[in-house]
Each structure stands twice: as C-alpha cells, then as structure tokens.
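Alright, structures below, take your time with them.
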Structure I
Amino acid sequence: MNSATWSLQWRLATTRKRVFILNVMVPLTLVLPVATGAVPPVAAAGVYVVLFAAFAVFGSALPLRVDGQRGMCARVVRAGVSPSSYLLQRAAAGAALDTIQLTPALLLAAFAAGAAPTQILAAVVTLAGTVWVWGVIGIVIAAASRSITETALFAGVTVPLLAHMSGVFRTSAPETRSALLEGVSPLRALHEDLLEMIIAVPSAGGVALLIWAILLPLLVWLLGPRLVAALDRQTRGGLEGA
C-alpha cells in the first residue's frame, strides 16, 4: 500500500510547530479547570469525553472538506493513491497525532483524580481507539456535507448525540432500549474508563469500541471512491460556508 498520504500528514504536522503546540495546549487548558474541581467528578468524565471526541472529529472532518473543495483529494487520487487508502491513511495519521496531542490533557485529568498507572494506561489505549473511530466518522461527515459550514454543523450535532447515546449525560435503566444503545456506543469505553479513574466505577464498552474500530473503517474502504467523489461536491447558497 502506498504510504504517501501518511507521510505527508506527518510532515505537515511536524513542520507546523505552532499549530502542533496549540493542539496540545488548547485541550490541556480546557481540561485544567475541570480537573481542578470546576464541575463534579461524574460530570467531569462527560466533559472530557465530549472534548476529546469533538477534537478528533472536527480535526478530521474540516480539513478533509477543505481539501475536497480545493480539489486536493481528487488530485491525490489521480496521482495513483487509491481513494480508500487515501482516506484511511489520513484517518490513521490524524488519530496518531490526536492521541499524542490529547494525552497530556488526559494525564492531567488522571493525575488530578489520583488514578493508578494501570488505569491511566487503559485510558490512553481507549483514547487512541476512540479518536481513530471519530477520525473515520469525520470522513463520513465531510463526505455527507456540501460546505465547510455544513461539515461543522454535522460534526457539532453528531458529538452530543453519540455522547448521549453512550450514557455520558444520563444513566440508562437496565434492559431498556437506551441501555441497549449505550452498550453498543463508540464512546462508552472512554467514558467508563474515565469514570473508573475518577470515581472507581468498573469500566466496560471495550468490545463495542473494537467493533466500531474495525467495521467503520471497512465500510469507508468499501465506499472509498464514492466518498472521495462526494468531497468534490459543493452547495451554493444556504449553508454555503466560508
């Protein structure tokens, strides 16, 4: 498989040092007041989940939509990179970068909660899997939208909806439909790992996250040509965007 896209994403990230530093400092700054008691511990776990998911999905969807509108995606594909490989290499590079950039914020939350080393390690692994899934979700959002504004809107709606489905904002009653949805949600694992660090609640959801991490990229691989073609389309008027 041609790894040009992966290499390009890493070169861009390492050459734009100011952007890289900001992508570390902004989540760290947002986590700081939460970790130091600005919200109750249970709510803190939900804030972290929404912050990390939003960081991953916006970081994936918006740049991809911009590149699509500029014709960059089509040019890369015409240069010999398969559409599916191009999209998943972008997502993989983005997930690796997001994990690196979000880990300091996660460590701050863990140290503030007095988490054990094994809990911290588990949370970092779950964070990596979560940002990978949300990076792939960002591809779907970018392809489904027709402007930068639509992309931001769709991403902004998707995060709280899936967070709610994951039980981030409320606890579902056992054996209900919402409990079933919570059990298969991609954010449940990270939320419960964070709760385990903060208030010692046993974590779960790893199997659901693993299923999402495999099946969603497989879907993107199968639909790669259609998704890249959709990235070239734009809508004038309405939510036209920048």
Structure II
Amino acid sequence: MSRLQARTVVVSVAATVLLAAASGLWAQETLSAKLDASGMVRVTRGDVELAMIELNAHGPEWKHAPQASATAEVSDLPDQAGKRFAGTLPIANTDGGAIRFTESVKPLPQGLQLEYDISMTRAMKLNGLQVSICLPVAQYAGKEVVVAQPEGEPQIVGLPQEQQAQRFQVWAGEGAKIEAAKGTDEAVTMELRAATDVVIQDLRQWDRPTYEIRFPAIMEDQGRDVAAEDKFHLDLTVTFAAPVKLEAP
C-alpha cells in the first residue's frame, strides 16, 4: 500500500469515528421538562416537543377538562427534590364542580416520577378521569408502541401514519410498561407500579395532532357518579433516551 493510500484509509476511519461521536452526542443531548403553572409538563429537545404529560378529565357528555385550565400553587418538595402542585381543575357541565389535585414531579436521570392525589369538590358525574401522555404525530407517526402484558407476550401497536376515519381508538387493554419508539432518539417509556388499564388513541379526529397514551381512573360512556369523599391516586415514571432537566414554572 502506498503512503497516499494509507493516509486515505486513516482519514476515512477518523471521519467515521467523528460521525459516530457526533451521533452519540445528539442522542445524549439534554432534554427539557418544562413545568407549566397548572402542573402540565412538556418535554422538549430544543424547539421540538417529544411529549406532553397532563392530568385531565371529562365531564358529562365527554366535555374535556384539560390541565391547562387548572389553577395551582407550586412549591418545592423537601430537599428541593422536585416540585409540588396543589390545585383545582374545573369540570364543565357539573354546576361548578371541580377536581382537587396534589401533584408531585421528581426528576430522574433520564426522566420524571409523577404522583397525583385526587379528590372532588362536590358530588358530580364524570365520563373520564386520567393521566395522559401525548406524543406529537410529527415525531411518532408510523412508530411502534410495545405494551408489556400482565400475562402473555407483549403487544406491539403501530401508530397510524394517516388518520383513520371513525377509528380514533388504536388499542386498549392492560399494561404496566409501555415503550414508544423503542431504540430511537424519540424513545419514551412509561412504567406503573402495577398493571392497569391503558388506552392508545389518535386525537386528530378532534383537531389535535397527537397520539394519546391514557391511563384512566374513570372511562365510562354513561358516566360515573363520584362523591366529595371519593379519592384517587395515580403514579408513574416517564423516561427518555437522554438526560432530562427540570425547568420550574
């Protein structure tokens, strides 16, 4: 081999190493978990949103109550281990009814631990009460979601590229660990303490360009009567493919 040939090989190998290193740096770019004053959380890479996490509900006739409409007071958790939100979420069609919630958000090296304690301000009827992880269609269309089942093989669910007429529910069942876009820079993993109901929906029918992974405490077409003394608890961890930095409101 001539000196010129040897030099070409060395340069090519060096370029390959640099490209690989650059790819690794991109994959490890720190994500931002931006906390809204309502307690809603948006996880972004630069200007690109990867996930939105919210407590939300549906009043009678499936009237949606997003967490963005809540009011809350925010404080530090002990030892500054995260943030605590204490707030109320008004529910339409209930004559002034609302949900009281206490939410804690604790940082993990590559994600967040979230807990919600929920009660009611008065007796009312709810069609839905849930924590939702919303994934933008622009980032997740065509990717797969793997749902670990309490028994049997994991379920693999494809997120549809195109909106399917009259079919907004993509999958429903039980799961304790849900992985979206596994093995990619957009990977999101959701874990619960125990298997619970999981619903995956395409929200484009309601002009929302997102897929929703819903963990419902209530989801009933006829609605459920709840009393002021009724209490609910939801908790989960959400992790990503890169470090996550908490940004307080």
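The table below gives the values:
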| read-out | value |
| --- | --- |
| For 15.9 (mean count of other Cβ atoms within 10 Å over residues 38-45, calculated) the corresponding structure among I, II | I |
| Top of I, II by relative contact order in percent (Cα under 8 Å, 6 or more apart), largest first | I |
| Test item: FRET efficiency 1/(1 + (r/R0)^6) of positions 70 and 118 (r between Cβ atoms, R0 = 30 Å, to 0.05) calculated as 0.10, pick one of I, II | I |
| Mean count of other Cβ atoms within 10 Å over residues 62-69 from the coordinates reads 21.4; which among I, II | I |
| Computed -4000 for helix-only ellipticity at 222 nm (-39500 (n - 2.57) for each DSSP H run of 4 or more, over all residues; to 500) - originating structure among I, II | II |
| Which of I, II leads on distance in nm of label points 7 Å out along Cα→Cβ at positions 134 and 206, largest value | I |
| Kirkwood radius over Cα pairs in Å derived as 19.7 - corresponding label from I, II | II |
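Since every read-out is calculated from the coordinates, none of them should be taken as a lab result. Quick caveat, the model's predicted, so the values are computed rather than measured. Cβ atoms are built from the backbone, for glycine too; each structure is taken alone.
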